[in-house]
Structure P
């Protein structure tokens with residue numbers, strides 16, 4: 001049942017990305033081009049997502065537990081540290097350069113464009129690099145302790 005729910009959620013998300021034009025990197029990049037061919041439609045996509053999330057969180061967290069799990073899994077850390085800021089910066093830079101964010105690029109894989117596959121490969125490579133650097137840092141901290 002969880003797999004079916006995940007599939008349906010992914011299908012709804014991918015359909016929303018495709019219908020909103022967010023699978024088209026040119027549309028996203030035009031949002032960032034304020035002095036040129038600015039396209040403000042991303043504001044409406046983000047606003048719609050914000051309203052949906054605001055309502056959804058109130059409905060979901062009003063329940064004692066999730067429908068398909070034993071407990072809610074929410075982040076417990078509220079610390080703004082170098083890891084969070086660095087990850088946010090890399091995300092923003094990548095989005096501004098490529099015109100894709102990871103969530104929007106996954107549905108765009110269906111277009112078959114090589115740029116999308118290159119972006120996803122870079123994301124996966126970045127995940128492995130971040131994990132490698134994180135494990136090296138943890139090893140160094142243990143060695144000095």
Structure Q
């Protein structure tokens with residue numbers, strides 16, 4: 001299967017994530033409390049996902065799938081929440097460009113290690129010179145955005 005058609009969707013998600021970080025900063029400023037702002041943000045997410053599940057309840061998980069699930073799999077949302085809360089607290093202090101640049105560069109560098117070592121049950125994708133250069137360029141670009 002050619003997954004090339006997925007990249008416009010991924011680009012759209014990246015644009016939305018950048019906008020979402022700025023929106024979350026405005027939410028925190030308006031509510032004057034990062035924890036309340038996080039609760040409002042995640043409350044809306046919970047409402048939307050429960051509504052979507054009610055509309056599209058299938059497929060249901062299988063007993064086999066649940067029994068084979070690693071203990072840490074449900075923690076993915078919590079790890080993503082850390083980025084949201086950090087964004088709520090600091091995006092307006094450093095700016096959307098530096099915040100997202102550093103966040104994404106750290107994400108890319110960590111992802112390269114996850115891919116290389118096949119961590120978290122991901123299929124391995126070996127580090128190559130091109131991938132290393134790409135990670136370094138991402139980190140360097142984020143540093144330029146943050147410093148200048």
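Please treat every number below as a calculation from the coordinates, not as lab data. Everything numeric in this text was worked out from a predicted model, so none of it was measured. Cβ atoms are built from the backbone, for glycine too; each structure is taken alone.
So helix-only ellipticity at 222 nm (-39500 (n - 2.57) for each DSSP H run of 4 or more, over all residues; to 500), computed for just one structure, reads -26500; which one of P, Q is that? Mind showing how you got there, number by number?
Values: P: -23500; Q: -26500.
The read-out was computed on structure Q.
Source structure of the calculated read-out (distance in nm of label points 7 Å out along Cα→Cβ at positions 23 and 47, 2.5) within P, Q: P.
Computing distance in nm of label points 7 Å out along Cα→Cβ at positions 15 and 39 across structures P, Q gives 2.2 for structure P. Could you tell me which structure in P, Q was used to calculate Cα extents along the principal axes in Å, for residues 79-126 alone as 38, 18, 16? Only structure P yields this read-out. Work out the source of 28 here, i.e. which of P, Q gives that when relative contact order in percent (Cα under 8 Å, 6 or more apart) is computed. That value comes from structure P. The value 12.8, 37 for Rg and Dmax of the Cα atoms in Å, for residues 7-54 alone was derived from one model only; which of P, Q is it? Derived from the structure labelled Q.
Where is distance in nm of label points 7 Å out along Cα→Cβ at positions 95 and 111 largest, in which of P, Q? Intermediate values should be presented prior to the final figure.
Numbers: P: 1.7; Q: 2.4.
Max of distance in nm of label points 7 Å out along Cα→Cβ at positions 95 and 111: Q.
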